[in-house]
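*Asks:* In the part that follows, the structures are each spelled out as structure tokens.
Read-outs: derived from the displayed coordinates by stated rules, not from any lab. All values derive from a computational prediction rather than experimental measurement. Cβ atoms are built from the backbone, for glycine too; each structure is taken alone.
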Structure I
Amino acid sequence: MKKRNVLIEIFLAYLEIGLTAYGFAILPKLKKVITNHGWLSKDELDEGLAMVQLYPGPIMFNLATYGAYRAGGVIGAFIGTLAFVTPTFILMMVLSSLYFSAGKILWVGQILMGLKAIVVGIILHVTIELGERSIRGIPEGAIFILSFVALLIGVNTIFIVLAAFIAGALFIKRPNKQEDLVVKTTTPQSHWGGIIGAGVVVLAGVLISLTLVPPIRAMALSFFKIGALAFGNGVTILPLIQADAVNHYHWLTMGEFMDGIALGQVTPGPILITAAFIGYKLGGVWTALLATFAIFSPSFVFTLIMSEIYSRIKHIKYIKGALRGVLPAFVGLLAVMVLEMGKVGITGFSTLLLAAAAFISIKYFKLDVIWIFLGGLILWAGAIFLGMVP
């Protein structure tokens, strides 16, 4: 009975986060929920936050999985992440349906023009902020520049990320000071059966994807690949999605991709729900569901595994150097994406002004992204009504 109560608590708590937490507000909400329920102490949660940055996947999704796993095992992790992602998936399906049915109406196109400009301002801020945190010396700066140039000349993004990971491990100096151990492996050995089972389900998803029609197969395999290899928060993973969805396979135009990012920002929950937007365009709701599973499931399994082995590997000297190498690479990839977005989203002085307002609002006034979008769209709609937007 006690176990059942914990699972119910996990479901309700994560459902609330999935319904109400936007963008950067997800982290404080997760921390509050996990510590208030007594699933982890603040020190354990901080250690978990450090852990989830050491392997691929969106950090907030990984942290949500970690907290639910420590509270309720593999079943708890599944229930928690399902409750976390489901609300935003449903909202994205509604918005995607409206977008692809009404996007060609003149005034809708004008509104979407404003959304694109706001996205440019927000992504520019994320790029600069991540650069300030991750480029700390000459090696990181060199990785940033080489990654930026490599993507400009068409090198595959996955090769860029892997090269940066290796370069960081080999050339970036790790601090000699070791942190105190906080987290210990406390989950029973029987949980390994559930972890292996989860891995088998993901592998089965990959194998089934191989049997699908070409566009759906390529989409699923692309998202499984990105989910298994991409580090950082949701925004830092977007360039890898863009490389396949826009540049390589041409599933979306750059404008549609930016609109998908905007819809991912204005819905609560993880921003990588943009994958569902892409899936919806290619094949409707079921394809969107497959895209969502593919982008999130690899890091779900990685989180379960790392929760068991982290205390044994956290002091391996190359791990932190590798992470410090891969983050500047993502800054370089983001910088290229901002340039490409700017070509589409900044069409004149009015859109430049809106992008600048979004950037200033988040950088200097620390407004949450949902308020930036709502406020920006209200101002933009007023400008359309007054005939100030062509």
Structure II
Amino acid sequence: MPHLLIESPQLPPLPAEVEGVKFLFKAGEMIGVESGNYRYFLKLIPKGENRYLLKYEKKTRPLLKELKKGYLAFLQLTGAQIIRENISGIKEKPLSPYLKKIEEDFSDIDIVEIGFGTGRHLIHLAREYPEKTILGVEIYNPAIEQVLRRVKVEGISNIRVINYDARLLLSRIPSNRLEAIYLHFPVPWDDKPHRRVINRPFLNEVFRSLKVGGIFHLRTDSENYFRYTLEQLLTYPRIEFQTRKNFNYKTISKYEERWKKLGKSIFDIIISNWEESPPNRQQWEFEFEERLCNWSFKPLVYDRFVIHIEKVYPMEGGGELVQGSIGAFDRVERVFIINKEKPYYFRPPAPIEENFLAHQELKRVFRCR
């Protein structure tokens, strides 16, 4: 983690600005910073007499070049002396133009693959449909980095990649947009079926985001997962799907090669969508009307989301900085609220429904009475 060990910082009253870096406020050990298009926190932690560790709050980290700029501006602002640092030799990996964020627009996506692993099938799709934009959804960074390297080396321009939970990501896709969704060899979670990607809310999002005639393809080596999915599908009053066992597919992952050598069976379910869905909501407003209070630090658990207030820092000059987590169980999001007469999020939560529902409940529960 890039950090500085510094001596005798003299922090003036905030807000202040140095070389285009704005130091907005101080709340406890947290210092709100704005630089370029980024908002993040620096943490000033005592480490002995006149010694402090200066580091960033990891959930708000900006690009390394902006962080270095912020550190240098802080030294100018406070006159602090460096005792030790570890940032000089750190180089940041360049951001890929094909790596998407959840806040971005997804209206140009044609095909989605969930859990692409080594990327063999994802790249096959990109080559088979060069005129289509393919989105790969994955939660493991090594897999994402591997695919982005291949995309760059092989000159593939129609792949986009995102690190996010697919059960939430689909809500960002406009209705009736996708031609196909692929879910190949998901983790079976036989001991924890609630963690499976497929459930009724997920399938509802699949049908909503697919265009008429679009397909959803599940391929699995788990007979339990296959039967579980069939049970989910048969709860729908009207549905069309086909099943297959041990049919060859146009591209084979290294795991499938291994399983076939072991004599395992491979199951397919291909679902066709024939219903047109109404437009879904793409924008969510995360606004506050009045100051919050009555804080409780006990996690609040609901059917679709959680709220957990973790810390409340008094702000110099009045108000509070509230640190907490909100959102869906599988993608809880760290948030910071500047709690003044009209509160606001230091950085708005991702625009998904579970976050919005948690935001609405947070306003209700912590309303000043």
Structure III
Amino acid sequence: MAIASETCGILPSAHLQRLLDTLSAKGYRIVGPIVRDGSVVWDTVRSVSDLPIGWRDQQEPGRYRLEQTGSQEVFGVVHGAQSLKQFVFAPREPLLQIERSKDGFATRPTLPQSEKVAIIGARACDLAGLTIQDRIFLNDAYRDPYYASRREGLFVIAVNCTRALSTCFCASMETGPRAKHGFDLVLTEVDDSLLIEAGSEAGRDLLSNLCLSTGSEQLSAEAARRIEACAQSQVRRLDHSRLPQALYDAHEHPRWDELAGRCLACTNCTMVCPTCFCHTVEETPDLSHQQSTHTRLWDSCFTQEHGYIHGKNVRPTIKDRYRMWLTHKLASWIDQFGTSGCVGCGRCITWCPVGIDVTEELSALLTQDGRSSGTPQQMESS
């Protein structure tokens, strides 16, 4: 499917600084992928030279490496460990300031200051994760004002994927590699050109300020061809046609014991997941014990403390915790929120120290003998 020419334009990659300067002029702090300590992380970007030009990532189960290709490709890195979650659901944030007085105590909410943040380089799987976070924190019965404050100032510039990692399976989850919604602008890098499409009123306004040449049918068709080739190249897939019931039926499957023997309960999978939203709260009193800060911070269902309720741990073993996480992610999440909790980004596979692969584990859990019906290598060669 070609990109609609009336809402898009062409920007030479060499002129990408124009886009950054336009965003800065509108008061946005620009955040993009930068190379740091052998990985790609989100950080403030002031110049195109801050972006990972010429870098590419290689990801496999339990393995992440960057390599410099020497090319002028701006968005050759697919993603690092960080999704968009941290920009709206902060890893650690104060919720309330509690002050003691003669008559008792008073509470004061500490809402975050409003900030305009433009994120450049988000992928389709990240947008899908952000949509799920919106469903939980904005569109459910109880709107979270802290999340809403951060979400309101977010301007998202996505990048369509024309290259897949060996751990990607977004095509099977129907969340990528093309960004379909949830963006203000989306870029497709084709050689030395960037095809830019607007997806919101704010995006169309910014696009008009750039005064770009109109997108050609030839470039649009080439962009679409590369995105489709990216989808076809993915060697992993997750079959969710039998979910959620098939995973409920596998509650006593012997594969859970085998999984528990490998899982370290390190929480990496939940920390890098774009949709996991487990959290805890802690009280931090000052030295005078006249004030206390009520703080929310990320937590994980893989920790023992998370399953501790009224004097008893309801998930005392790693088996209990892994089973709960995967069953919630791929089954009860569907009942709860109307969608799967997995967006197919593959981060949990890459950043698992022992390389546990959710696509392989689900395949094994849905068979009688607990063996996977096909490894990625088998699928690649078939």
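*Asks:* Quick check on the output: 3.6 is distance in nm of label points 7 Å out along Cα→Cβ at positions 111 and 191, derived from one of I, II, III. Which one produced it?
*Replies:* Corresponding structure: II.
*Asks:* Of the structures labelled I, II, III, which one yields 0.96 when Rg/Rh (Cα atoms, Kirkwood Rh) is computed from its coordinates?
*Replies:* The read-out was computed on structure I.
*Asks:* So if we calculate relative contact order in percent (Cα under 8 Å, 6 or more apart) for every structure here (I, II, III), which label has the highest result?
*Replies:* With respect to relative contact order in percent (Cα under 8 Å, 6 or more apart), the highest-scoring structure among I, II, III is I.
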